[in-house]
Structure 1
């Protein structure tokens with residue numbers, strides 16, 4: 001049997017990126033994550049993958065701790081690390097975060113979390129690293145210099161990188177995830193290893209085209225996975241309805257459902273709707289029934305105006321059956337108004353399980369904690385199917401190295 005390739009996951013969240021690597025047979029050595037409930041989800045998933053109790057390793061720590069390297073060393077006990085993966089929290093790189101902060105978030109300590117990533121990378125010197133972040137990273141600045149250039153310079157000291165940032169942007173939709181989610185995926189290969197990082201990018205195979213694809217981009221690819229493909233089998237529920245665990249069987253399978261649910265699985269977790277006030281229910285109903293934007297609703301039905309009407313048009317958004325979902329975000333834990341269910345009869349926003357489906361999490365993935373905690377974990381995660389496409393390409397080149 002071939003030796004299992006190993007990885008460490010930093011800023012692991014509930015383990016969306018890890019999930020892709022587990023699915024490809026990689027061995028998780030440890031995960032570093034600050035959030036307690038995300039850590040509980042990680043531990044649970046390691047157990048699911050058959051790790052014995054003494055090999056379940058999740059460091060519930062602040063990655064900026066001075067002794068973090070010693071702690072990781074202790075956890076992995078002299079095993080060599082093939083791949084380091086992770087995505088530092090990205091609020092300070094996101095355009096929305098910058099717009100809200102008068103200093104453009106230049107003083108935000110989260111800007112410098114990548115330095116912890118760099119410190120750990122340079123200590124363990126894995127063969128390959130994967131650094132995930134929002135596309136806002138490409139335009140963000142630290143002082144007068146572009147953040148991405150600073151990061152490329154620092155991480156590129158001992159690692160080969162591709163030099164075209166636009167080629168680092170992957171859209172989860174292209175890998176069969178029912179969601180449009182563009183992310184910067186920075187992949188580096190240690191300089192003494194005979195692998196060109198461009199080969200890894202080339203090996204991240206696009207299986208589907210997305211709603212914006214044209215011409216040759218569509219050729220020999222499957223159509224994007226829609227919201228309907230992903231969640232239409234789930235029981236219809238009204239606001240405040242649903243159970244933590246229910247029995248569920250699928251009568252009409254599709255290609256996507258076979259990827260995220262086992263044929264003999266009979267239960268469904270966390271399909272529980274939030275309660276909504278009557279005014280919101282009316283908004284959801286009108287918008288989903290008529291396929292209106294928030295602004296269209298205000299024009300056609302002014303009585304549904306919101307007292308705190310926001311200036312931007314994305315405070316209330318319907319996800320449409322025939323398209324992939326918009327980017328699932330962590331804000332979901334505060335309210336679900338940007339994720340209104342397409343079925344107007346249900347008058348509600350998405351459940352945690354529906355959000356997880358749109359992120360491509362398997363149905364047997366358990367998100368620990370309250371519903372608020374679940375939404376937060378799901379919104380912050382890397383879609384597992386996209387992570388798996390990356391892991392598959394890395395596994396291929398490691399097998400040859």
Structure 2
């Protein structure tokens with residue numbers, strides 16, 4: 001009966017439709033995070049009010065890093081579980097790809113900053129994006145750029161991801177699919193970073209990494225460990241427990257009150273839980289921020305199921321396609337955010353300019369995602385056909401006629 005049902009389902013599936021067990025929600029949230037990061041990183045952009053930035057104590061950075069760890073675990077388990085040693089060279093290979101994207105992003109942003117100065121007579125992009133030191137002291141700054149010791153604004157997530165990718169390749173060789181070891185490692189290193197104050201510096205030496213890698217590895221490994229534990233009965237029970245749901249709702253409400261968006265808008269200066277935002281240190285991955293993000297992720301996973309029709313909508317499909325090409329489109333969105341400094345300087349910082357630029361950038365990202373998907377599908381190999389008019393080969397007289405879809409005959413030993 002089950003076999004017949006599977007045959008029926010396969011028959012109903014459109015010809016050529018891909019069969020994948022990948023949860024579309026992973027790509028959807030990654031795509032949405034990229035758009036949110038673009039809007040949040042544009043200069044004082046009114047569109048940031050459509051993101052989570054002003055409604056709690058965490059933002060799209062946690063979402064992006066957490067999902068990167070979740071996706072990495074999915075890929076590692078599928079490819080390297082039987083040969084975990086191969087995760088190490090893959091980690092270095094992937095890190096090198098990220099490194100090239102990081103350098104390319106800087107070159108493009110620096111070029112745009114110089115062109116804007118030459119064309120508009122304004123050095124606002126060079127100043128705001130911290131490009132000027134590279135131009136006036138190239139011999140000093142270039143080696144630091146090459147060794148991730150010079151991180152201008154907007155170019156701080158990929159260096160973090162580079163280190164985390166190398167780290168998780170080694171950890172997978174050691175821990176494989178045992179989620180508890182990743183959780184213990186994450187907590188241990190995070191605690192050591194908080195107690196010792198360990199972090200990395202950036203040029204000039206008085207500047208620090210925006211994302212302390214010794215602390216933010218906990219966010220990345222939280223996603224990695226949760227993927228590994230997601231099918232455990234205890235984990236499913238916790239996710240569905242009324243007490244856990246109530247706790248997540250409480251955390252989200254308290255974070256909303258702490259963020260006090262009404263005060264940010266200048267409507268009413270009332271911040272009863274301001275102490276929460278005071279301890280929500282982004283650079284060192286405050287547990288307050290992680291707890292808020294995990295609470296939102298918990299509720300999102302409960303209310304947006306895999307079978308939800310959101311993935312079939314234009315918005316859902318667009319975000320999924322962006323999420324599938326997260327690396328190049330993230331780099332492009334970073335360039336767009338850098339361009340906002342020049343665009344808003346040239347056209348003014350009015351609401352119409354902000355909304356137009358933000359929506360146009362998002363539409364370009366969606367268009368590039370669709371083009372990339374079309375290019376991917378056209379790369380599929382199609383069977384060669386005989387030239388038009390060529391006679392079809394005829395079977396030899398007396399030879400049995402074999403249907404085209406018949407399985408191959410067993411080979412004689």
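From which structure (1, 2) was relative contact order in percent (Cα under 8 Å, 6 or more apart) calculated, if the value obtained is 27? The read-out was computed on structure 2. Each of 1, 2 could give mean count of other Cβ atoms within 10 Å over residues 211-218, but the derived value 10.8 comes from 1. Comparing FRET efficiency 1/(1 + (r/R0)^6) of positions 139 and 259 (r between Cβ atoms, R0 = 35 Å, to 0.05) across structures 1, 2, the highest figure is found for 1.
Looking at mean projected area of the Cα convex hull in nm², point out which structure of 1, 2 has the largest value. Write down the numbers at each step before the final one.
On the way: 1: 21.0; 2: 31.0.
Between 1, 2, the highest calculated value is found for 2.
Kindly point out which one of 1, 2 the value 35 was derived from, the read-out being percent of Cα pairs over 22 Å apart, for residues 83-202 alone. Among 1, 2, the structure yielding 35 for percent of Cα pairs over 22 Å apart, for residues 83-202 alone is 1. Given a computed value of -9000 for helix-only ellipticity at 222 nm (-39500 (n - 2.57) for each DSSP H run of 4 or more, over all residues; to 500), which structure among 1, 2 does it belong to? Going through each structure in turn, the value belongs to 1.
Since every read-out is calculated from the coordinates, none of them should be taken as a lab result. In this text the structure is predicted, and so the values were computed from the model without any measurement. Cβ atoms are built from the backbone, for glycine too; each structure is taken alone.
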